[in-house]
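Next up: the structures, one after another.
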Structure P
Amino acid sequence: MSAEELYLLPAEFTQAAAQHLAANPDVEVIGVSDLTLHLRVAGREVSSDLQSFYALYRSAPEQLPEVWQALDEVLTEQYPDRTEDDPGVLLGRVLPMLKPMSLLNEVRSQDLPMLVYRPLVGELMVTYVIDEGQRVAYLNEEHLQRWRVSETTLWAHSITNLRRKPWQPEPGMIGKGTAALLIFSGGDGYDATRLLLPELFTAFAAQIPGTMVLAVPTRDFLIAFSDADARIFMQVRTQVETDARAQEHLLSGQLFTYRNGRLALYTDNE
């Protein structure tokens, strides 16, 4: 059997995508053609172009569950709880969520309302979500227009809400000196997003030699470490790059630091 025969054909991939989405109560499949789905998502009719998802699948067939997860995020996580539409109430619930900038290409390809976002640094951006417990709903430009609020307003409220958000367990520090690690992995969906709160890292940075380096390979993992020991630094860096390719809810293999109080890309000549 050739390698080509091991892949789902475009029509087979489209049918598999339709079957996957049929299990989602917010999605109705109303038409299917090769690498295109015609859907009703939360009452809105959309055409979903699956070309980029099929290409992602072809590049790594063993990661098909992650491809479905990406499709779910693009299609179904953009609609806040429709039972609540009071901007005052929703601003008290809005939270920031780190995402790779590449997500915007997927949104554009699906002809969906553009997400509200703020470029952060490197390949990361800040999106805004309403946390509904078992899922989050991403805010888009239509919500801004309807609620008559600005992205700047969302940013201010979301950061305040993130600081107030309770979380367990607290971040854990392992080791000391050049081998010290500060790890955020509480699993509430906002571990990586706490990269936006510089006060969480002040004490750790003061306890280590060299420059504090930060990484967020996935949504549910943030690690801070020192660059003072080249061997330890390279071990952690390699693991971050691996995790950013192989885990769920991928974010970035890039490294970051706080420079003069501002988040920046880490460079080897820090």
Structure Q
Amino acid sequence: MSALSQKGEPSCEEYLSSVSIPSPVFIGRDHTVLMTGALLSFRDVNCGILIEEGEVKHAIYGYQIVNFLLSEPPQRLYLKLFEPVTNIKEIAPGSPLPVLKISDPFRKALSEIVATRFGNLLLTDAEGRAIGLPSLETMLQAVEGRSGKVGMTLKEVASPLILATNGQTILDVFKSMMTNRVRRIVVKTGRKHTYCTEREILRVLFSLNGLESTRDNGAKILSQPVGKLPQQVFRPAIPVDGETDVAKAWTLVREQQSSTLIVDGDLIATPWDLVVKPFLAGKIPF
């Protein structure tokens, strides 16, 4: 029997029951930037949830931590690691985090993600206990296989491709990400495209080597060309024809284990393009 919400629509439970949902990472006011960044890096999640007096206040995203660290001269980078995580709000305001019950309509979950534009929500059980922290990638897995055809092509949902070069520094690349309001960078080497998100940059900064470099010379790690980053930082982006239906692209993302598609060589399709844009066009099957 389908798990329906009280409104008679398919619930989050129905859509997400067969999908692995990341566990939430809770952050307290007494956590430092160092502790928060290390937790997000170790757990490989987009954000942590700030708890104040037992209540969910907002999410703190990895890109906000990186932005906070890079907002002042590199000489202060190491010292900023030991500041309270709540200081991040002075540079990058905390992000609203929708809280939904597992019995709520899946349509409502997508609507909340669209409204906040950050791509995460906190899912709870009927008693309000946290279950998980679904992301847009989770939502993409949830809708995959629900329809053989969406009726929209990748060319219709894709965004302009912004390329970085191997010679650009970590600092320059991250500033470009913030300026262009994108969550990943793409590098083209020959005919091959690879990408990394702010989660990979966070892992570089909060790795043992990254922290040691930050302590000794903050400017050194920020001036490192992205082409010199460890090879495992970058993941392969998948080239796809623009006429491919979005539903087929959902399956391709799962099969290739890549959340970044290069469309016709000069466009990009990310989970936001693959889930939110069809949802806003009324093409997601419910």
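Please treat every number below as a calculation from the coordinates, not as lab data. Nothing here was measured: the structure is a model prediction, and the numbers come from that model. Cβ atoms are built from the backbone, for glycine too; each structure is taken alone.
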Item checked: Comparison of P, Q - label where Rg/Rh (Cα atoms, Kirkwood Rh) is highest -> P
Notebook entry, point to check: Taking distance in nm of label points 7 Å out along Cα→Cβ at positions 182 and 206 from the coordinates of each of P, Q, which one would give 1.1?
Noted result: P
Checklist line | Given 12 for relative contact order in percent (Cα under 8 Å, 6 or more apart), calculated: source structure among P, Q | finding: P
Margin query: Among P, Q, considering only FRET efficiency 1/(1 + (r/R0)^6) of positions 126 and 214 (r between Cβ atoms, R0 = 35 Å, to 0.05), which has the greatest calculated value?
Written below: P
Next item on the list: Taking 0.45 as the value of FRET efficiency 1/(1 + (r/R0)^6) of positions 14 and 198 (r between Cβ atoms, R0 = 30 Å, to 0.05) derived from one of the structures shown (P, Q), identify that structure.
Entry: Q
